[in-house]
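Scrolling down, you'll hit the structures one after another.
We did not get these values from a lab; they are worked out from the coordinates using the rules stated. Fair warning: this is a prediction, and the values are worked out from it, not measured in the lab. Cβ atoms are built from the backbone, for glycine too; each structure is taken alone.
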Structure I
Amino acid sequence: MAQLQNEMARSGTVVRPGAKVDEGLRAYMLRVYNYMAGGVALTGLVAYFTAQAAMSNPAIAQAMYGTPLKYVIMFAPLAFVFYLSFRVYKMSPAAAQIAFWLFAGVMGLSLASIFLVFTGQSITQVFFVTAGAFAGLSLFGYTTKKDLSGWGSFLIMGVIGLILAAVVNLFLQSSALMFAVSVLGVVIFAGLTAYDTQRIKDEYYSIAGDAAAMTKTAVMGALSLYLDFINMFTSLLSLIGNRE
């Protein structure tokens, strides 16, 4: 913040301490949350209507879940995450936003199966539990004076471990391993929600004033929070959801 205020002072801009910077930060964080919420909404709509199509048309269900296409649907979101992570800062702001919305839509295809496995009431209940937990954790990350940067490497290693365990369990089909992955998933993505919120907040001060950089960084911030939310939701659903 001090660096930003010094730069504004050198340019002749008068800054009332804490006022203009905080207004800009609030607007930036609101933009991140709007992207994230829009992505979650798009994913939910695509997942719901894809599931309805699969339930009403056995040919669609067979194509999606009984052929190698299921692996494409399963791993396509991960490919999008890597693509955005490595390419977003070389894209135009518009292209970065389009890539994010495409990712959210593809994730909806991947998550359509939850409507075939869990009851609608259970999905709704777990969604609101996740939304409440996410809001509290993100608020903590935004307001805490504690430096959460030390959590980063530990949590990222945890995510890598979860991915490897989930891939292994595709072949083992172990209920015990699935339970362990779900429990750890809730804990790890809860921690990442607070960590990512503070990280996104801190990043604002290094890009404030650069409209293109702010758009692309907001997209990546929204992607991080989106993944935290979706993974916490699916982990909770696996733990406490009622199956059809």
Structure II
Amino acid sequence: MNGNPIVVALDVSSGEEALRLAKAVGPHVGAFKIGLELLSGPGPVLVSALAELGKPVFCDAKLHDIPNTVERAAANLARAGARWITVHAGGGPAMVEAAIRGAGHGSADTGILCVTVLTSLSASDLALVGMVDSVGRQVSRMARLARDGGAEGVVCGVRELGDVAQVAPGLLRVTPGIRPDGSGAGDQARTGTPHEALARGADLLVIGRPITAAPDPAAAAEAIGRSIVASASEHR
């Protein structure tokens, strides 16, 4: 990834639009992410097309099913060219291990990332589904499961990066809900700026609408990248 931590979330409606955006912002980002909308449309064909652009492709599939089904789905995405595939850690150790096996069958280069707690959820949302612990404790529990299952990393909110570092310091930490200064939170309940995330130990920053919904997505991606470099220089 050449040290660029920005993963642009191509959360658009068509494969054509995703490729157009990817080509525009590619020089200013480290990786491309596609989620359920595109995976349920053009799917693996788009994964392969994005991979041909020379950047890692993050398939945010959030797999959560019986182990056999997850294993086969992960294998298909890995064969298509996914560098990372997400699964819900809440699916349990056997499911995580099955995803890792499947990814390995598809490509030796594909890693599994475990989603801990969605950044659209607040503590009160968790309570409604019977999770009475704090968000941080729930994230810690899921990070331990990811670590023990052999996942490459986890997906967590900015505020929970320290919780992950305490229980699983060796895992790659991927942080969605990133909003540069002045950006709205949208449908995210737990957000943070790129600088906050990196300062707390994030390895990769998933940034969507602040780039893709900007009048000039390439210029927006470049500006965010410059601000990250400037902030890093100030704190050396």
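Identify which of structures I, II gives the largest calculated value of distance in nm of label points 7 Å out along Cα→Cβ at positions 70 and 94. Present the calculation step by step, with values, prior to reporting the outcome.
On the way: I: 4.0; II: 1.1.
With respect to distance in nm of label points 7 Å out along Cα→Cβ at positions 70 and 94, the highest-scoring structure among I, II is I.
Of the structures labelled I, II, one was used to calculate distance in nm of label points 7 Å out along Cα→Cβ at positions 142 and 174, giving 4.0. Name it. Can you show the working numbers first?
Values: I: 4.0; II: 1.3.
It traces back to I.
Quick one: distance in nm of label points 7 Å out along Cα→Cβ at positions 46 and 102 came out at 1.1 when computed from one of I, II, so which one is it? Mind showing how you got there, number by number?
Working: I: 1.1; II: 1.9.
Derived from the structure labelled I.
Out of I, II, which one gives 3.8 for distance in nm of label points 7 Å out along Cα→Cβ at positions 54 and 198 as computed from the coordinates?
Details: I: 3.8; II: 2.3.
That value comes from structure I.
Once relative contact order in percent (Cα under 8 Å, 6 or more apart) is calculated for all of I, II, which comes out largest? It would help to have the intermediate numbers written out before the result.
Values: I: 31; II: 18.
Comparing I, II by relative contact order in percent (Cα under 8 Å, 6 or more apart), the maximum is at I.
Out of I, II, which structure matches 22, 16, 4 when semi-axes √(5λ) of the Cα gyration tensor in Å, for residues 38-85 alone is calculated?
Details: I: 22, 16, 4; II: 19, 10, 9.
Comparing all candidates, it corresponds to I.
Starting from the value -0.27, -1.15, -1.29, -1.43: which structure in I, II was log10 I(q)/I(0) by the Debye sum over Cα atoms at q = 0.08, 0.16, 0.17, 0.18 Å⁻¹ calculated from?
On the way: I: -0.35, -1.24, -1.38, -1.52; II: -0.27, -1.15, -1.29, -1.43.
Label of the source structure: II.
One of I, II was used to calculate helix-only ellipticity at 222 nm (-39500 (n - 2.57) for each DSSP H run of 4 or more, over all residues; to 500), giving -29000; which?
Working: I: -29000; II: -13000.
Only structure I yields this read-out.
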